[in-house]
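K.L.:
Multiple structures follow.
What follows draws every value from the coordinates through simple rules; no lab data is involved. Everything quoted here is computed from the prediction, not taken from an experiment. Cβ atoms are built from the backbone, for glycine too; each structure is taken alone.
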Structure 1
Amino acid sequence: MTTTLRFGKLPLDRLAFAYSPGQEALHSLHVLSDARSHPLHVHWVVQARKRQSPALKAEIDRYELLVGRRMPVLWDVREARSLCTFDDDLATLRSAPPEFFVHRLLLAALGPSPADKLPPGADLGQQCAAAALRHPECAAVLTEAAADPARELARYADFLAGYWEACLAPDWDRIEEMFVADIERRGRRLVRRGVAGALDGLSADVRVDAGAGTCLITRPASDDLTLTEEDTLTLIPSYFAWPHLYMALWQPDVLITYPVLEQQQEGRAPVPPDRLLKLLRAAGDASRLQILQLVGARPRSTGELAGLIGISEAAVSKHLKQLQEAGLVEAERQSYYVFYRAARGPVEELSRGLDALLAGEEQAT
């Protein structure tokens, strides 16, 4: 299934970047509980487990509800566009209404609409009791949360502080540098190519059509969302999200959590030598390189390309055919015209393959 995000009417200043160290800690806890689904993080998981005291391990097991299943949003990153610290997030959590925290526990246990699964008018205690019946392994947390929400919130905040210090603080400077670099990179794309440039390459599950102003996202649910001049879109880089892309379609505020570029690149399979050779042959011509540069900026017709490069339309068509066969460009018909645009995946394949080749790395056969 696919979600279609229509961004053509979204002004540039309505797209923002942010990240939450606290929410990233929840992502890392999820990875810690399911390392087999996150192979790029196995080394980190091994190191993190070595850093845990028996008491911390016991607390991680206790809060499995917030670790192994859904990851409720405990912080509003829209309020953290100044890029806050973990201490800021922790202070925000400690000062939150205890009922808010218990409600987030319920979201993790029962799903996004717990009220739909409970009798009308059910109070907090009844909701926790219903969740405990569904997930008896979490009954202790839910029972204590219903009995004394403030005490349970304080205990969870203490647990998160200890976990951060032991497992994430040693790596945070390196991770945060990735976030800043990714935000700067996408910010430059935003200025150069608009919203489409910022969305392009969020993950392998995203396909952006700049001409149509749409972003197609492969995900378990199907949605069709059109962003207007009054909406906001927040992009949230994450080290631990890979290989997933998380979306919160809370119009007028849409949030997309995506894996940083370094994780995406590391998670891609090596480019086979025959594939790399085909890409090099297709790109290995001055006119074809000019075509790639022009259609990389925006979709263009053969007539426009011929006029800009200074060659005949027949010659342009011949070059486009070779680029299409290599997958470097894609064609799209609009009325009587055919427009060509760069296909980001193969272009990135070419770059990645050359990087590996020059670094002396073995390529897949």
Structure 2
Amino acid sequence: MADWRDRAQVNGDVVFFRYSTEGIEKNTEEVFVWDLDKTYLDTSIDSLGGLFQAVLEKAMSKRNIPGTDTLLRALSQHREKSRGQSFFPIFFITASPPQMEERIIEKLEFDKIRPLGCFFKDNLKNLTPSRFWRLTKQVGYKLQALLELRTRLHPEVKQIFWGDDSESDAIIYNLYSDICSRRLGPHDIRNTLQKLYVTGDQVDTILLLQSQIPENDPVDKIYINLATDTDFDYYLKFGRRTIATDNTFQVALDLFQDQKIDHEGLHAVVQDMIDNYGYTPEVLMKSYDELIRRGVLSQIGFEKTKPFLVEKGLLYASYEPSLTPSQENTIYNEPWVQDRIDYLHESR
């Protein structure tokens, strides 16, 4: 653990560990970015106690969010079958300290996940009274990490993001989109970030990174795991590209709809959640119906999943959704990306 600086690239409190080559990074046109805490692993580092527990916890004691490791393997296997790629283009980002890197990688290897790189936050240096407040403020750290990652990737890359509702991830990913596309200029960026408790030095770094990246929007889709039960309607203000989900099954349904996993992968996620996490078919089918009601799962998606779920004994053949599926993914007819997002107020 003591030699992590010898293997990492450090810029302020952003620490990056690379596990691939520059050529792979630059030539991959689709990249997945997954927040680790409360999105992939069931960890809580938003308190001193949670941070110390995460640091001391052994790799094999770290628990997955139900179904996440199976979903990642399904994504990887589908890409390998459809594109012939032997590597899976995923990066992880966590507010955990870099001293945890070896244990995190050990856990991911146990899950048969091999990321191209991981970002950690040099958070232990914030364990002083004058810096305690920085332990739980993640906007500046994550934005800087994402923009550093953007400088490494293909000019026309498309990225799919996963986060949760405990660390403002929907705000962070959409701000990243606005910064990359230049929907927000330097004055708006500085004003917004200062009000989100980003330090002046980190704002300067973010603006410098903006000047070094292509002027386009790399964000394809954003999934937000509702770890703290935020209301679905809150996320409508970000546009329908941002999808809030109750569980991994809902994510898998949308990824199947987007042809990023197949029936086999969808079924693997369902079986994992039932066999290993105590989910019942009834609970999962309520999630299925809820995704239809919200307009996320379209008529085509419904038609492609219902027969399969009936075949697997998860739905009755007579099942009809409580609301007629929309002809396309609409989510209340919201725009795909909002022209202007109010990042500073919780209400819509």
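K.L.:
Hey, log10 I(q)/I(0) by the Debye sum over Cα atoms at q = 0.07, 0.11, 0.13 Å⁻¹ derived from one of 1, 2 reads -0.29, -0.73, -1.04; which structure?
P.N.:
Working: 1: -0.39, -0.86, -1.10; 2: -0.29, -0.73, -1.04.
Only one of 1, 2 returns -0.29, -0.73, -1.04 for log10 I(q)/I(0) by the Debye sum over Cα atoms at q = 0.07, 0.11, 0.13 Å⁻¹, namely 2.
K.L.:
Out of 1, 2, which structure matches 5.9 when distance in nm of label points 7 Å out along Cα→Cβ at positions 5 and 285 is calculated? Can you show the working numbers first?
P.N.:
Details: 1: 3.7; 2: 5.9.
Label of the source structure: 2.
K.L.:
A further question follows. Suppose you compute helix-only ellipticity at 222 nm (-39500 (n - 2.57) for each DSSP H run of 4 or more, over all residues; to 500) for every structure in 1, 2: which one lands on -15500? Provide the component values of the computation, followed by the final result.
P.N.:
Details: 1: -15500; 2: -12500.
Here the read-out was taken from 1.
K.L.:
Moving on to the next point. Work out which structure the value 0.8 belongs to, where distance in nm of label points 7 Å out along Cα→Cβ at positions 93 and 213 was derived from one of 1, 2. Before the final figure, lay out the partial values.
P.N.:
Working: 1: 4.0; 2: 0.8.
Attributed to the structure labelled 2.
K.L.:
Suppose you compute mean count of other Cβ atoms within 10 Å over residues 21-28 for every structure in 1, 2: which one lands on 23.4? Display every interim value, and only then the final one.
P.N.:
Numbers: 1: 23.4; 2: 12.9.
Attributed to the structure labelled 1.
K.L.:
One of 1, 2 was used to calculate FRET efficiency 1/(1 + (r/R0)^6) of positions 29 and 293 (r between Cβ atoms, R0 = 30 Å, to 0.05), giving 0.30; which?
P.N.:
Values: 1: 0.10; 2: 0.30.
Value 0.30 for FRET efficiency 1/(1 + (r/R0)^6) of positions 29 and 293 (r between Cβ atoms, R0 = 30 Å, to 0.05) corresponds to 2 out of 1, 2.
K.L.:
Next question. Comparing distance in nm of label points 7 Å out along Cα→Cβ at positions 109 and 277 across 1, 2, which structure shows the greatest value?
P.N.:
On the way: 1: 6.1; 2: 2.5.
Largest calculated value belongs to 1.
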